[in-house]
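Structures follow.
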Structure 1
Amino acid sequence: MVRALNSLTPHEIVIKEAWQAPDDFHALASAVSKTYRYLIYNSQIPSAFRYKYSAWVKYPLDLKKLRTLTKPLLGVHDFKSFQTSGTEVSSTTRELTHINWRHLPANTVEFSVSGNGFLKQMIRNIVGTTLDLYRKGLSAEHMRAILNARSRSEALGTAPAEGLYLYRVEYPTALDKKCRKI
């Protein structure tokens, strides 16, 4: 099955394993946690090779300050301020369980975030707002105020789509017993 699937997909996509899930499985609704990564190429000179795969920030980034700015977002909050305007959902409350900024090789900064769900463009809006607060020298209290405002008009910029990657999706462990490898 895996070889057959790989013969049908573009070279950029590789199937490593395939599992048959129960009929009531839903890839989005059954997930208990997701982790996204957002990559930033941090250099004074843009890259002709990386512009499709990461955002570009030319000013130096202090990861300690970025971590401080995003710390108020951890936990259960109403993230309406970071949802794209005009999006209809039953609840804008989500729980973020992990947030981190780290340096990777080749002038790359990675923002990683895990939670029980995300709103439309929520991560891009968080990254864009964080970078704007950082550039303006504002504090984590400003981030807290934006979060508590529950209004997209209070949040700042939106980071570009280039750089955002779904890294991991976690499902209930009970699902393992209902699936079989094919």
Structure 2
Amino acid sequence: MRRCSRSARSNERRRRRRRRSGGGTSMTIAVREADLADPDEARALVEILDSYARGPGGQGAPLDAHARANLAKGLLEHPMAEVFLAFLDGQAVGAAVCVFSFSTFAGRPSVNVHDLAVLPAFQNRGIGSALLDRVEQAARARGCCKITLEVHDSNTGAKRLYERAGFGPWATPTWFVTKGLG
């Protein structure tokens, strides 16, 4: 019996999912920079991130009223933020919120994926991978030396996605801390 490579197994899983979801019909995933001045896209981003915040990868609670009211406007005004929306057959179903920075060790720009979220009903369809691909394109276009992100250790699905996309643990053990400022 011949053993399949990891990519061959992934391709076979995708084919099985397509067969289950509609007899092999393909879905059209489009990822582009969000137009947060557009009320529909701003609203879609808030709904996607609110869904993420409520789930196990987020804070386990909905976004508060202040966050909901100021999220899109704040990102639109932030000079180093870039937001990508993923659309499945025209519906916004996923988002990547990125913050560009600078690596002092490399002397080059870098980017942090602050949030990567796909609505639960649309997960496991390649949308997260498509978002990460678009983030990488943007990072390469800006001459970034790396893409960073953080993920809850218990979020095994997201960790598998990131590993498939080429991410791995940072070589130096790190203590990630936060201090709320109100």
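Quick look at the numbers
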{"quantity": "FRET efficiency 1/(1 + (r/R0)^6) of positions 90 and 146 (r between Cβ atoms, R0 = 30 Å, to 0.05) - structure with the largest value, from 1, 2", "calculated": "1"}
{"quantity": "Label whose coordinates, when helix-only ellipticity at 222 nm (-39500 (n - 2.57) for each DSSP H run of 4 or more, over all residues; to 500) is calculated, return -12000 (choices 1, 2)", "calculated": "2"}
{"quantity": "When volume of the Cα convex hull per residue in Å³ is computed for each of 1, 2, the largest belongs to", "calculated": "2"}
{"quantity": "Among 1, 2, which structure scores highest (criterion: relative contact order in percent (Cα under 8 Å, 6 or more apart))", "calculated": "1"}
{"quantity": "Mean count of other Cβ atoms within 10 Å over residues 74-81 - highest-scoring structure of 1, 2", "calculated": "1"}
{"quantity": "If mean count of other Cβ atoms within 10 Å over residues 66-73 is computed and equals 14.5, the structure in 1, 2", "calculated": "2"}
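Values quoted throughout were computed directly from the atomic coordinates according to the rules given, and no laboratory measurement underlies them. The shown structure was predicted, so the numbers you read here are calculated from the model rather than taken from an experiment. Cβ atoms are built from the backbone, for glycine too; each structure is taken alone.
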